[in-house]
1. From which structure (P, Q) was relative contact order in percent (Cα under 8 Å, 6 or more apart) calculated, if the value obtained is 34?
2. Using the calculated result -13500 for helix-only ellipticity at 222 nm (-39500 (n - 2.57) for each DSSP H run of 4 or more, over all residues; to 500), pick out the matching structure from P, Q.
3. State the single structure among P, Q that was used to calculate log10 I(q)/I(0) by the Debye sum over Cα atoms at q = 0.15, 0.19, 0.27 Å⁻¹, giving -0.54, -0.84, -1.37.
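Derivation of every value follows stated rules applied to the coordinates shown; laboratory data play no part. From a predicted model like this one, the values you see are computed outputs, not experimental measurements.
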Structure P
Amino acid sequence: MNYHVEHHMFPTIPFHALPSLHEVVKMDMPPPYRSSLAAYAEIIPALVRQARAPSYHVARPAPGRAEA
């Protein structure tokens, strides 16, 4: 889903402006999973672990912006 995250972060931005917004925020978001299967391969074990340790979370750091 292209620009889905951006749409939910900034719901008042018109659809035609989402590509430009994506360029601004893409380094502030973790990279997308390559497939649904890859996402579930991380999500399901995390849910199992959270059942035993509720404070557990998956860290998916954003690449961050390069300093000029």
Structure Q
Amino acid sequence: GVAYADNKGPFRDRLEFVGNPNRRDGSILIKNVDYTDNGTFTCDAKNPPDIVGRPSSVRLLVFEK
């Protein structure tokens, strides 16, 4: 598969795919997070027939350093 590039949304130019499709790892890295990035995010990766997984969610909380 090919990594999706977010070139219009709130993470444009701050999102990097760091996963490994061969290991079924769809990890991403969000750079320069800010308070406005707080929220719950859901990943629903699909690329049949290679990858059809269950959706998973993560809650991002940004605190002052």
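1. Only structure P yields this read-out.
2. P
3. Source structure for this number: Q.
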